[in-house]
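The structures considered in this document are given below.
Each reported figure results from applying straightforward, stated rules to the coordinates on display, with no laboratory input. As the structure is a prediction and not an experimental result, all values here were calculated from the model. Cβ atoms are built from the backbone, for glycine too; each structure is taken alone.
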Structure I
Amino acid sequence: MTIRGGCLCGGIRYEIDGPLGTSVYCHCSMCRKFHGSAFRARLSVPKTSFKFLKGEELLTKYRSSADTVKSFCKVCGSAMVNQWDPEAESWGLAMGSLDDDPGVRPSMHIFVGSKALWHDITDELPKYKTFPGADE
């Protein structure tokens, strides 16, 4: 199944053709500020499954921490992909940029220790203060 997506202005378009990774809701302060929302819905996508169809030159990058680079459209500001280690095999894709249903749903909430005080998590998904396994 091929899944397509892109930015708000349409200048950047991509497709995913291959396996997908884990999807999460991230409540960290950086994701909240970058997305202007209570949380970010993120999908891990292997780089081998992802390709830009057009507009890759419109990506602007911002290093939000020592190990994370966020990319977004320099025309409309739409969040696109995050990259951690340049050698990593996957990207973190902003699910809000998808046109199609990826067939997967977020499986957990991460960084709820820094979630927005004005937002209540009302579903029954597992919740982690930071990363899964780090809370123990």
Structure II
Amino acid sequence: MFNPSREEVRQFFCAIARKQRAREILTPLETIAADWIVEHPEYRDALDDADEAADRDYTPEQGQSNPFLHLSMHLAISEQVSIDQPPGIRLAHERLAARLGSSHAAQHQIMDCLGETLWEAQRSGAPLDSSAYIERIQRRATHG
């Protein structure tokens, strides 16, 4: 399993932003990430300065979300949906996107579910409960 460091993740997204500006060819994974970068123009400044990105910390007290974490979560969820892993996430995403009228909005809801599921796993010291994760998404898809 690929487990990139904080610096590698930041370099990855900054390199994609640079490649986009230069109209260079992107790999399939970079293309997916680039699409999410386009969806988040508010992150452009953070992505345009790779040196600052390497050193900057994003804390809740600053009132700004971490663009690299946010984009990484979009990328992870996109991959989960594309391979339907955990099983049922593709259908749950489709239903949530239909209810919200947007795949992007659905991904943000799924991020909340993923964050809650990760928090519970960390707190309990147990593995991630993929059934609970899917159930959270399905609840949002059907009940709001």
**Complete:** Value 3.8 of distance in nm of label points 7 Å out along Cα→Cβ at positions 67 and 91 was derived from the coordinates of, among I, II, structure II
**Request:** Kindly point out which one of I, II the value 28 was derived from, the read-out being relative contact order in percent (Cα under 8 Å, 6 or more apart).
**Result:** I
**Request:** Assuming -23000 is helix-only ellipticity at 222 nm (-39500 (n - 2.57) for each DSSP H run of 4 or more, over all residues; to 500) as calculated from a single structure, say which of I, II it is.
**Result:** II
**Item:** Comparison of I, II by Kirkwood radius over Cα pairs in Å - largest value held by
**Value:** II
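Looking at structures I, II, which one was mean count of other Cβ atoms within 10 Å over residues 35-42 calculated from, given that it came out as 14.2? Provide the component values of the computation, followed by the final result.
Details: I: 18.4; II: 14.2.
Checking each candidate, the match is II.
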